[in-house]
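Asks: Input: structures, listed below.
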Structure P
Amino acid sequence: MKRTLMVLTVALNCSILFSQTLFDALKISDNDIIGTARYSSMAGAFGALGGDPSAIKDNPAGLGIYRKSELTLTADALMQTNSSVWNEQSANDNKYNVGVNNFAFVLALPTWRSNNGYNGFLSSNFSFSYNKLKNFNRNVNIKSNAASSSMTDYFGYFTGKLSDNDLEWDNYPQYGYDSPFDNINLPWMSVMAHFGRLISPSNDLNTGELIEWTSFLDQGEQVTPSYMLQEQGSVNEFALGWSGNFSNRFYIGATLNFQSINYRSDSKYNEAFENPGGMTLDNTVKTTGNGVNLNLGAILVPLDFMRIGLALHTPMFYSLTTYNYSTLSFNSSVDGNIESPENYVDYQLQSPLQFNVSAAFLVDKQGLISAEYVFNNYRGMKLLDKNGNSQDYAADNEDINSMLNNARTIKIGGEYKLTDNFSLRAGYANTSSITKTNATKWMIPNTARTDPEFFLNNRTDYITVGFGYREAKWYFDFAYINKVLDENYFAYNASDMNPDYATNPAEVKTTNNNIVFTFGLKF
């Protein structure tokens, strides 16, 4: 007969480790191509062009291109669709979102000029801008046909790796604990799974010693898993910039950037067992914090029709707080649910060093073609504790170095003037795979985290189009951006498990269709 067990809230007065992983670091550091409508319609290929508020965030020297002061505002509408295939089962979901991408004020200040007006230090320009660097908002829906692998197999495998393997309730007094909830050496994932009788110990018949922990499922019993994810939030940047114009041939610039992070994910992993019953694991993860860095850039105009741009983005130094909370509901040999304590951890993150090189060619004052190459040193990211020490994150930082690629983004954009006032634009961009094919998520033995799932980044493609209309003192731009993110979803890390319990990844594609509008005033 089944018994009903329920623990609504478990409050601990001790500190439980809450480890960040390379996937947490990547989630924050992997920025998007977002900006003004003109910038977006040319796939962000503005490193050598400048003269656009969003170009300043890529190459600060682009601020020096301005001849007049300017005030701009950009809004967008996001239509996101998600499709997945897992064990030949298809699923999809969608989400809609509206917001503000950019606000900028540029102050153009001509300085001393020589007699001919074209030599020397011609202007010193300043800017204040807000830029949305990443939009986290999306819904993911993944469903599978019946499979031989179960999350309960992973619970048993993970629990069996622990140094303190004896989770049996009756033995806890001899270890000085009133219950397993008091033992900070045990991961919450194992405590919750054992409380729900989803795993059980196997002992040696002769010695009585524990051999392993295994799933409660019968041998060969199949399960039907599904996964849903809701993400929301953004990475926002406020920047102060300066740029100087030397003879309209050489521009230098710098921006001091302040970023704020606001991210939340709510996930639900469910399994329907072949025999009556099932389990559902709900996880909520929130990350908030702030960071600061410095961007430097230069633009050279060797010929009237040619521009070359270079930019360096120093790592962003973040101070972050991550919160985790979870619930495991079960209908197995017992019915009920158990909730984890609310856990917080303060830590620091050093984002990748970024280097941009770009070139642009002007065509008879009627059009232009621009290209940009962006290099991100993702393998150089580093997690640190709240005091700036990396010792506690040594294993995570080694994973970052060994499991991530130093990715590159290629941007190509073009613009053609149909009249003096009206222009057409288009672009394409591609970001290479950031995660290696062998990347996986390792969870530390006494973690409070209960979210073993992870996504591998394969590639990202952008196709963009747009147009713009300009008058002497105002302008309006429109852009459409199609972004496709290709990922693989893994319910858990099965790399060291028995091949019989290996889980197949799901193929996941997230398509963002963005409509962007920019209105600007010149004075």
Structure Q
Amino acid sequence: MVQIVKGLYKTYLKKIRGLSLPRDLIDYAVKINYNKVVVSNEGEKMTYGEIYKNSLKLVNSFLKIGIKKGDKVGVMIYNCKEYFEIKIASYMLGIVLVPIMSDLNTEDIVFILKNSNVKVFVYDSDILRTKIKRIKKETFVEKFVFVTKLKKKDSYDSFLSKGEIKKINVKLNSEDLSMIGFSSGTTGKAKGICFDQKIWVNSFYNYFMSPSKMKMDKLRVLHILPLGAAGGTAFLPFFFLGTENYFLEKFDASEAVSKIVKNDIGIIFVSPSYLMEIIDYCNLESISLNLRRVIVGTEPISKEKFKQAIDFFGPVVVQGYGMAEVLPPLSLLSAEDYIVNGRLQEDKLLSVGRCLKGVKVKILNEKNKEVVFGKLGRIILKSSTISKGYWNNYDLTRNYYRRDWFFSDDFGYLDKEGYIYVYGRKEDILKKNGGEVIFKRPIEEVVHQYPGVLEVYLFCDSSKEIICYVSLKNGFSIKNEELINFCNKRLEKDFLPKKFVIGKIPKRINGKIDRVKIERRYFSK
């Protein structure tokens, strides 16, 4: 029944109301939420009507300097209300956003700005304080606009003030390019991924087709993940629902918890590593949190950590599945899946849920033949949220986008009930022994079971031996020999790490483990 009601609502919005472009959804949301607070951060409050007016001013400021539909605008700022304004303005005018991760080095920033032909670059002056001179010198950007809390010439506020509050009519269609999102580069060189207008609307409607239930009161969201990356994939659904939005510039567990408690936050969207840091901090300080929804994404969470999250927050934890090239939600695992007749179904916590309506998944072997249930293979997907391809890279696009399917680098399997189990990416294959593929996840799942383990990362050294980095919860200490003995009893010989390294595991700004930094640190010793 829930699915039928949501299906009718989707039909009403899309067919009857004609909401088939992101700007249509924005206009409708502003109309019904005009006087509601949309941004509430550090004493600053803005209503939906006020942020809409600012977005109109931004559109007209862009037009004054010759920026038009199809032009590229780069954005490198922390989570803030300005990001909302820029996002909305891009949907209104049809400009192409190019979000850039704030922890990239100067060389990568220059590459992205040049490769995507960015004309205007909006950046945070604190992020690029020591890098901006080189960026200005080595790129072809025509206009630089910096975000700052101070009143300065050429600042974002100054640029915004030059625009009128005037709605403009730009002819847009669903196939128009709306964003080039460069992958985080966790597993190699960042690639530009092309998103058209309709992909955001399709993703928006997929959220409404989720069978998961959520109390609709206390719709206050704390944005922890960067809005320019995974954190921005839920922008339209949150905006449409009339949420009140709070921001975390850079992740810090104590600051995140403080904002959640102080502002009575109801929803957070986090990576597994950030989630465990929040729980660890709360346990240390004896703090409890009352959230309506905890969405975990960016990479699979271990079964043990999923259990700990459910124990801490209750059955409000949801794991979503998506990827840079295919917008979420593709599948969701929620309490309706992992709690049956009041009992926790632990095996289900290894999965990322079942496909949502309209999403299809197949598992292929090395010969691209579909395999039976329970058999491990390459995951390919068909969804209305598949991106258009890789920017300026026809060969790569042809290899991964085939006949309406996206051939991902994820490996996993399907069970007979249709649940998807993700083992990891191609880069997560540690080694082959006698033809057997060894993935990190089964080993990580065992290490996570050891008391006091917070995070785990595995890789192979130059002799193809498995090295395991482990970070610990507050107040715990572990000896190397203890972990070795623990794993000896639970893992086969070929799966045993040769060495454990105890220490803090570095992370990217998007909450993912910084693989490059860990391995560089290890091999440089």
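Asks: Name the one structure among P, Q that mean count of other Cβ atoms within 10 Å over residues 90-97 of 23.5 was derived from.
Replies: Numbers: P: 15.1; Q: 23.5.
So the calculation was done on Q.
Asks: Starting from the value 3.8: which structure in P, Q was distance in nm of label points 7 Å out along Cα→Cβ at positions 258 and 346 calculated from?
Replies: Details: P: 1.9; Q: 3.8.
The read-out comes from structure Q.
Asks: Assuming 0.97 is Cα Rg over 2.2 N^0.38 Å as calculated from a single structure, say which of P, Q it is. Show your work: numbers first, answer last.
Replies: On the way: P: 1.13; Q: 0.97.
The correct label is Q.
Asks: Let me ask something else about it. From which structure (P, Q) was helix-only ellipticity at 222 nm (-39500 (n - 2.57) for each DSSP H run of 4 or more, over all residues; to 500) calculated, if the value obtained is -2500? The partial results should precede the final answer.
Replies: Numbers: P: -2500; Q: -9000.
Label of the source structure: P.
Asks: From which structure (P, Q) was Rg and Dmax of the Cα atoms in Å, for residues 242-401 alone calculated, if the value obtained is 18.3, 55?
Replies: Numbers: P: 24.4, 80; Q: 18.3, 55.
Value 18.3, 55 for Rg and Dmax of the Cα atoms in Å, for residues 242-401 alone corresponds to Q out of P, Q.
Asks: Still on this model: On relative contact order in percent (Cα under 8 Å, 6 or more apart), which of the structures labelled P, Q is highest? Don't skip to the answer; put the middle values down first.
Replies: Values: P: 20; Q: 11.
That would be structure P.
Read-outs throughout are calculated quantities, based only on the coordinates presented, and are distinct from any laboratory measurement. All figures in this text were calculated on a predicted structure; none of them were measured in a lab. Cβ atoms are built from the backbone, for glycine too; each structure is taken alone.
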